[in-house]
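S.K.: Take a look at these structures.
Just so it is clear, none of the values below were taken in a lab; they were calculated from the coordinates. No experiment lies behind these values; they were computed from the predicted model shown. Cβ atoms are built from the backbone, for glycine too; each structure is taken alone.
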Structure I
Amino acid sequence: MPELGIIPERRKNLAQKEDYARLFRKFQRYDIPKQIPALEKIRDWVESGSVVALTCYEKSPDQCHRRIVSDALERKFGPSFSATHL
């Protein structure tokens, strides 16, 4: 779901932990609220019995936007949408 990604231009020059933290704060505050339909689509897939995996190029969830997406799903739809990071 490209709409739940971070545009590549924003990911340039991320070197320090604080760079990632700043990017993710902005993503959570400004981008996620605009993507409620995408979150609802994931909810619908899960509720219909599908297994959903959030993937990204980043190895660690702490340096990846998928953590923000998974947190948003849990906040919006409850603890049954808590993610397991593999």
Structure II
Amino acid sequence: MIGASNSPFIVEQSQKTARRILAQTAAPEPLIRNAYTLILNRAPTATETQHASAFLKAFGAESPDPLNAAAALCQTLFATAEFRYLY
């Protein structure tokens, strides 16, 4: 279950963001690019794309629902220091 250690608000926002992204595409690479652009306001690096792709693939093996995998990726990006702090 995603969000076991996050607030209900963060879980809800992750799911809403994932729905917004999935409305555009469910293909892994564009989904990852859209998530990074929407949440972090930048494109992912090649390494980040590889890691996020592996994350989605591993998460998808546990749950065939693309919403759960996309929401988990969004939740992960919301948890980054890059998202939480202004530099």
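S.K.: Tell me which of I, II gives 2.0 when you compute distance in nm of label points 7 Å out along Cα→Cβ at positions 8 and 64. Intermediate results must be reported in sequence, preceding the final value.
M.R.: Numbers: I: 2.0; II: 3.1.
Only structure I yields this read-out.
S.K.: Here's something else I'd like to know. Have a look at I, II and say which one yields -22500 for helix-only ellipticity at 222 nm (-39500 (n - 2.57) for each DSSP H run of 4 or more, over all residues; to 500), as calculated. Spell out each step's value before the answer.
M.R.: Working: I: -12500; II: -22500.
Going label by label, the one that fits is II.
S.K.: Who wins on relative contact order in percent (Cα under 8 Å, 6 or more apart) among I, II, i.e. which is largest? Don't skip to the answer; put the middle values down first.
M.R.: Numbers: I: 26; II: 38.
Once relative contact order in percent (Cα under 8 Å, 6 or more apart) is tallied for I, II, the winner is II.
S.K.: Moving to a separate point now. Comparing I, II, where is Kirkwood radius over Cα pairs in Å highest?
M.R.: Top value of Kirkwood radius over Cα pairs in Å goes to structure I.
S.K.: If you work out mean count of other Cβ atoms within 10 Å over residues 40-47 for I, II, which one comes out largest? Mind showing how you got there, number by number?
M.R.: Details: I: 14.2; II: 11.5.
Looking at the calculated values, the largest one is I.
S.K.: For distance in nm of label points 7 Å out along Cα→Cβ at positions 16 and 48, which of I, II scores largest?
M.R.: I
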